[in-house]
Structure I
Amino acid sequence: MLKFGYNRGLPDGTDTAWGCRAIVAQDGFVDVPPDRTDLAGPRADELLFHLQHHVGHAWRERASELLRAGDIDIRRGGDVTLYEDHAVVIKANTNGSGGYLYVCAYLR
């Protein structure tokens, strides 16, 4: 579904998703290049509005905390939930890439 992002983190039947391939470092650095994001699906406007106006940078801040604590390891993959509210879930995985964090967001 997504050109950039964590497709394996999307539940079966997901019709709308946002994703990115963020550049990360174990010291907590998180950067999302604008040309490494994707948004797809019939409810894209709804998802994007929620991400921009309700979530903001909360998922990036959480990723940064988990990187610094070692709970996200850039050399080992593992599914992690970065954000959850009544409308949206955001998950990520480094896939052991050594410098990328693959992220997906979807509507509940």
Structure II
Amino acid sequence: MSGNAYYELYRRSSIGVALTDALDELIKDSKIQPQLAMKILSTFDRCITEILSDQAKATRLSFKGHLDIYRFCDDVWTFIIKDVHFKMEGNEQVVGEKIKIVACNYKKPGEP
């Protein structure tokens, strides 16, 4: 991705929703301008992506399930998988009713 363009995927996470709600409240109370809120969200997008990239522990994971929906739009793959069985390192297993996987191309800022 070039310049300051980062995916906004993590805005839908728990912490992203909490941040967005807090910013909306500040705007509603006239404590900050909407432009500042957008700058904060852009910084959040960049920071969460960089932190997860640098600090997330790499672990092997395999899963099986039934592919319910898939789509490819704007270089983003989205998969909805039902009845998912995850198997992690150490043979730990987790079962999920339904999961959503979103996969995007990642390029460091400044790369073509």
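Every read-out reported here was derived from the displayed coordinates using simple, explicitly stated rules and does not represent laboratory data. Since the model is a prediction, treat every value here as computed from it, not as a measurement. Cβ atoms are built from the backbone, for glycine too; each structure is taken alone.
Using FRET efficiency 1/(1 + (r/R0)^6) of positions 33 and 57 (r between Cβ atoms, R0 = 41 Å, to 0.05), single out the structure from I, II with the greatest value.
For this comparison of FRET efficiency 1/(1 + (r/R0)^6) of positions 33 and 57 (r between Cβ atoms, R0 = 41 Å, to 0.05), the top structure is I.
Of structures I, II, which gives 1.8 when distance in nm of label points 7 Å out along Cα→Cβ at positions 41 and 73 is computed from the coordinates? Write out the running numbers ahead of the final one.
Details: I: 3.1; II: 1.8.
Here the read-out was taken from II.
Which of I, II yields 32 for relative contact order in percent (Cα under 8 Å, 6 or more apart), as computed?
On the way: I: 32; II: 27.
Answer by label: I.
When helix-only ellipticity at 222 nm (-39500 (n - 2.57) for each DSSP H run of 4 or more, over all residues; to 500) is calculated, the result is -11000; to which of the structures I, II does this value belong?
Values: I: -5000; II: -11000.
For helix-only ellipticity at 222 nm (-39500 (n - 2.57) for each DSSP H run of 4 or more, over all residues; to 500), the value -11000 is produced by structure II.
Which one of I, II has percent of Cα pairs over 22 Å apart, as calculated from the coordinates, equal to 51?
Label of the source structure: II.
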